[in-house]
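Just so it is clear, none of the values below were taken in a lab; they were calculated from the coordinates. Because the structure is predicted, anything quoted here is derived from the model rather than measured. Cβ atoms are built from the backbone, for glycine too; each structure is taken alone.
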Structure P
Amino acid sequence: MIGVDFKHLASATSIAVLFATAGLADPLPSWTDTEAKSRIIAFVDKVTDPVSAQYVTPSDRVAVFDNDGTLWAEQPVYFQLYFAIDQLRKLADEDPSVLKTDILRSAVAGDLKAVAQGGTEALFEILDASHSGMTVQAFQSAVREWVKTADHPDTGMGYDDMTYQPMTELLRYLRDEDFKTYIVSGGGIHFMRVFAEEAYGIPPEQVLGTYTNVEYQVIEGKPVLVKTPGIAFVDDKEGKPINIERTLGKRPIFAAGNSDGDFAMLEWTTAGDGPRFGMLVHHTDAQREYAYDRDGHIGRLNDGLDLGPDLGWLIVDMAKDWSRIYTGAK
């Protein structure tokens, strides 16, 4: 919103009223009128105003977002793990011998505690067993069908209904102001690319993530790409800025995450020259979502809470700063 300085708004001032007075729609209606909302709008205002000393040309308005826990929920386990377990059960129904390890047997039995205790290695073992041997096309068709039909065990909602409404508004707001928005997530790239455009308005080519080994094969005369065992690249922690540089060739000016797995991405983004914005979603709402941070079995947030404020990052208090959580909530 060019020409309006939100930096020094009085706490009692309604941002929605200011937009209405200017004849504009509130770009972030699911964000309450707190400092978080005013800081976001102030930043966007100054980097998009051509007369501002901190103006950034559209070609350099790059914003990157983690997915799990930042754009949609991630509890009690990552949603891709639920998909992988469902796939593993289908495979085991056809051939029980695929369940070769205790981890795989625990996963099919629904013992997520045992899976969690196995850490990242257990997760990759399940992904290998459930994803390998499929063409990328077949894999993504299975994901598409699963997203349409599967329900979350806690909420009973569809997984794509558990995207965060405030964050989808933020993505839309940034794009309306000529930002290019990317997902940079530890989640599987082939998994996220299925739903990212419909859920977030982010096309497949702007989705960066962890990727498994893939082989080019010709099967029955047709060239295909086949997912094979092993992880080619883990897009987490220090891997995130490496992947951004490798893929985009430039440093973003806006980065958002929710855990210490995103720390390096935010640190690298905000260390650049010129105006920068780092943001962490803090899961504080046990009533409408989940409350977790330092001791969570996933999505742990320690360094971000301890160091983020001194680095100038915005720590979003989900309970206080969001008037609505899920996009699909009634």
Structure Q
Amino acid sequence: MKTNIKFPYILLIAFLLITSSSYSQQNTKAKADPLPSWNAGNVKKSIIDFVTKTTKKGSADFVPVADRIACFDNDGTLWTEMPLPFQLFFVIDRIKAMAPQHPEWKNTQPYKGILEGDMKAALAGGEKALGEMIMTTHAGMTTDEFDNTVKEWMATATHPKTGKHYNEMVYQPMLELLYYLRANGYKTFIVSGGGIDFIRVWAEQAYGIPPYQVVGSSVKVKYDTTGTQPVFIKLAELNFFDDKLGKPVGIHEHIGKRPVFTAGNSDGDYGMMQYTSTGNGPRFGLYIHHTDAVREYAYDRESSLARLSKGLDDAAKYHWVVVDMKTDWKKIYPFDK
């Protein structure tokens, strides 16, 4: 009896053709929409058009790979910053953990306010009080000890509104933007008013941005060789404040090239947005406007922590694109359905 062995192979070939076609369609769809969490509209179109024209050879706006520098603020631009900047939550938890060794804090501001849950009193001293708390909770540690402390805190601390770990509260649309830029030859940098050592601990895992592409505020360190292994020890002395007009200075000193693409969310980012947009050739400035009080937070001109006023006023002057979170983003966080 002659057996027909070709039939199973025909089925296999048909199956492979169908699955290959399906994969090809999915792949084409993914390529066609590099920003799936962004709603269709002028903002999304502007981003894609800019990336396309600056990376297509022969384009009048072509930017060489070596010059494709993109800078991003962190707090409020890549992750949530309300009701307080996340590094401040870290500082608060450190003060509470260190309080048993400092009984004098019960009667001394800003520590008294922290321990009593009175943030208004704790922050009444402004930047000076905040700086003092940061110095107190960061100084005296080796950089390795500090890194481990931040890692442990990230693994255990949770946000008061969502109950999620802080490094889970990154913005899904911005993650897609970072990936899209890097896929097109852009180098992505963080330029933040937050602590450089604090951000470097988790930024690569959260954003795919390595530690050497993080620019931030810093305290001075001392290279200590008294032990068996040389270490860096953090000192209670400010080294650099990377905010407002300090941001373009930080970009100049750490990166050495003017960005082509910059994103921020407050007037604290105005300086680096302006620095980017006043360069020659194609430039793109993106402002994240927090308008979604339900899925995230809504704040701008009256915010005491992250005011966005001058940036909105001058957006048209510098051709900055303003993201309306409520209407331009399909989802906020990766864990959103």
Fill in: Structures P, Q, by mean count of other Cβ atoms within 10 Å over residues 223-230: label with the highest value
P
Item to complete: Could you tell me which structure in P, Q was used to calculate Kirkwood radius over Cα pairs in Å as 20.9?
Response: P
Fill in: Test item: distance in nm of label points 7 Å out along Cα→Cβ at positions 47 and 263 calculated as 2.3, pick one of P, Q
P
